[in-house]
Structure 1
Amino acid sequence: MTTTSTKTDVVRGTSTRRWRFPGYVAVFLGPALIIYTMFMVYPLLDSLRLSLFSDEGAFVGLANFRELLPGGSLSSSFWNALGNNFVFFAFHFLVQNPVGLFLAVLLTQHLLKRGRGTYRTLIFSPTVLSVVIVGFIWQLILSPLWGVVSTPLLGLTSTALPTLSLMSVWQFVGIPMMFFYAVLVGIPQDLIEAARVDGASGWTIFWRIIFPLLLPMLGIISIITYIANLNAFDLIYSVQGALAGPEFSTDIMGTLFYRSFFGFQLQAGSTAMGATVATAMFIVILLGVLVYLFGWAKRVETYEL
C-alpha cells in the first residue's frame with residue numbers, strides 16, 4: 001500500500017509540474033501586454049463607451065449615431081468623408097499594389113542582379129520620410145507658380161483627392177514591393193526552369209505559377225492597405241489642413257474625427273461626436289477585416305515552397 005501510494009503521489013506531482021504556467025512567458029509578454037492594453041485596448045474601449053454618452057455625461061445609447069445617418073447634423077460630412085476614404089483606398093489598391101508587384105518582379109530579374117540592393121533601398125527610402133516633408137516637397141513640385149505643372153492640382157475639387165492619393169502611393173509603394181519581393185525570392189528556381197523546359201512563356205509562368213503563390217501575400221497586403229488608408233490623416237492634414245479643402249473634397253474619416261473631437265476655428269469640439277466618428281471608423285475597418293478573414297483567407301490556398 002505504501003509503494004502504491006508513493007507511485008500515485010509521484011504521478012500526481014509530475015502531472016502538476018507539467019501543467020504549471022511558465023513564468024518566463026509572463027516576464028517576456030507581460031510588459032508588452034500592459035503597454036498594448038494601456039495605449040490600444042483601453043482607448044478603444046473608452047471610445048466605444050464615450051460614443052454612448054452625451055458631452056454632459058448622460059447616457060444616450062445610439063442617439064449619437066443617428067447624427068451620422070441621413071437627416072443628422074453630421075450626415076453629409078460623414079458620408080462624404082467615408083466615400084473619399086474608399087477612393088483613397090482604391091488608388092492604393094489599384095495603383096500602389098500593382099506597381100509594387102511590378103517593381104518586385106523587376107528586382108528579381110537577372111539583369112538587375114548587381115545593383116539589386118541599391119534599387120531596393122532607393123525605392124523604399126520615401127517610406128521612412130516624414131509625411132510632413134513629403135507633403136511640403138510635393139506642394140513645391142506641384143505649385144502652379146514654380147512647379148512642373150501649370151494647373152493647381154491641389155486646388156481643384158476634381159483633382160485634389162487623386163493627387164493626394166498618388167502622393168501617398170509614391171511614398172509607400174516600397175512596402176508592398178518588399179512583401180512581394182520576399183515571396184518571389186523564395187520561389188524555387190527549379191520550378192521556373194521546369195516550366196520553361198516544358199515550353200511555357202514568361203507570361204504563362206507568371207500567371208500559372210508565380211501569381212498563385214503570391215495570392216496569400218496579396219490578401220495580407222490588401223488588408224494592411226485597407227486598415228492604413230481608413231486610418232489615414234497626416235498627409236491630408238499636412239497638405240490641405242483640417243478643413244481638407246478645397247470644399248472638403250479631400251475630407252476623410254481621420255480629418256472628420258479631428259474636427260469633430262477637437263474642433264477647428266469657430267467650430268467647437270464634441271467628445272461624444274468625436275468618439276462616435278471613431279467608433280464608426282472602427283466598425284468599417286472591422287467589417288473589412290471580417291470580409292478578408294472569411295471571404296478571402298479561407299478560400300486562398302497557401303502553398304509550401
Structure 2
Amino acid sequence: MKVLVIQQRRGIGDMIIFLPYIHAISKKIQSKVSLLVKKNSKAEELCRDDEHIEEIISLDIDKNNSGKHNGLIGFFRLVKEIKEKKFDKIFIYNGSLRFLFLAKLAGIKSIYQYPLFLRKDNIVQTAKNFTEKFTENNISTQPSLHLDQNKITIIKNKYKFDKNFKHICIGFSASGPTKRWSIEKYIKLAENINKKMPCKFYLAGGQNDEELFKKFFNSPLANNCISFKDLSIAETLPIIKNCNIYIGNDTGWLHIASALNKKCLALFMDSPVLAYGKYSKNIYVIVPEGETEKTTTHKTLGASKISFEKVLNKSLEFLG
C-alpha cells in the first residue's frame with residue numbers, strides 16, 4: 001500500500017510535532033509512508049534515519065510566488081508528480097480545498113483530511129484527534145527522532161564528550177527578535193553554570209546568527225564552545241543527542257532536543273505555550289514574570305520579564 005501524508009507547515013518545530021501521528025499511520029497500515037512537506041521543515045534531514053518514512057517530496061511553494069508548485073500551473077505540475085506515484089491513501093493535515101482537489105485529480109481513492117476551511121486550531125490536539133480517528137488507538141503526543149546509533153557514537157568520539165564535563169546545548173536562535181532572550185543573559189547564564197561545574201556549550205544557531213556567535217566567542221567561555229553555524233541540521237542531531245540538556249528559546253532546536261529525549265528548559269516569551277510547550281514530557285517551560293502558561297502567546301513580548309534567577313536555578317537543578 002502506498003500512502004501519502006501532507007504536512008504543509010514550514011517550521012522545524014511543526015515537523016517534529018507531527019512525527020507521532022506520521023509514525024502512528026505507518027504502524028497502523030504496516031507500511032512506510034511518503035511525506036509532502038515544505039523545504040523549510042527540514043524533514044529530509046530530520047527523518048533521514050526514520051524507519052517509518054519511505055520518501056520526502058518537496059512542496060515548493062513560497063511567499064514570492066516563485067516556487068515551482070505556486071499558482072495554477074504549479075498546482076497541475078504537482079498533481080502530475082503525485083499522480084505518477086500512484087498513491088492508494090492520503091492524509092491531509094490541513095483544511096485546504098487545494099489539497100483535496102490535488103488528491104482527487106491525482107486519482108487517490110482513499111482521502112482523509114481535516115475539516116475544510118479549518119483556520120484556528122491547536123496544532124497538537126487537532127492532529128492527535130484526526131489521527132486517532134483513523135488508527136482507533138490513543139496516540140502519545142511525545143515525538144521521537146530516529147537516529148542511527150553509529151552516528152551517535154562517532155560524534156561522541158569526535159567531539160570528546162568527556163563525562164567530567166556537563167554538555168549543554170544552548171538555543172539562542174529564534175524565528176524573530178521578540179522570541180529571543182538576550183545573548184548577554186545566555187552568556188551570563190553559561191558563566192554562572194560553568195562556575196558550579198565544568199561545562200562545554202554547543203551553540204544552536206544558524207548563518208543569520210553571526211553576531212550572536214561572535215559575542216559568545218568573545219567571552220571567557222570561548223574555549224568551551226562549539227558552534228552549529230556551519231553545520232547542517234542532520235549533522236547537529238547526534239551532537240544534541242550526546243548533550244545532557246537543552247536550554248533555550250522556543251525554536252526548532254528546542255523541539256529537536258525534545259524529540260531526541262533530552263531534558264529541555266524552554267523560554268517562552270512571545271509564543272503560545274499551550275500549542276508548543278506542553279506536548280512533550282521533556283519540556284519544562286519558563287514564562288515571563290506576571291504571565292502564565294495559558295496567557296503567554298504571540299504578542300506577549302515578555303523577553304525582558306524572563307527571570308534570570310529562575311532560569312539559572314532550574315538549569316542547575318536539571319544538571320544536578
Which structure, out of 1, 2, was relative contact order in percent (Cα under 8 Å, 6 or more apart) calculated from, if the result is 16? 2
Label whose coordinates, when helix-only ellipticity at 222 nm (-39500 (n - 2.57) for each DSSP H run of 4 or more, over all residues; to 500) is calculated, return -11500 (choices 1, 2): 2
Supply the structure label, taken from 1, 2, corresponding to Rg/Rh (Cα atoms, Kirkwood Rh), for residues 214-285 alone with the calculated value 1.00. 2
Can you tell which of 1, 2 yields 0.00 when FRET efficiency 1/(1 + (r/R0)^6) of positions 102 and 190 (r between Cβ atoms, R0 = 25 Å, to 0.05) is derived from it? 2
If you rank structures 1, 2 by Cα Rg over 2.2 N^0.38 Å, which sits at the top with the largest value? 1
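Name the one structure among 1, 2 that FRET efficiency 1/(1 + (r/R0)^6) of positions 198 and 278 (r between Cβ atoms, R0 = 35 Å, to 0.05) of 0.05 was derived from.
Values: 1: 0.05; 2: 0.60.
So the calculation was done on 1.
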From 1, 2, which structure was distance in nm of label points 7 Å out along Cα→Cβ at positions 134 and 222 = 2.3 calculated on? 1
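Read-outs throughout are calculated quantities, based only on the coordinates presented, and are distinct from any laboratory measurement. Quantities reported herein were computed from a predicted structural model and do not represent experimental measurements. Cβ atoms are built from the backbone, for glycine too; each structure is taken alone.
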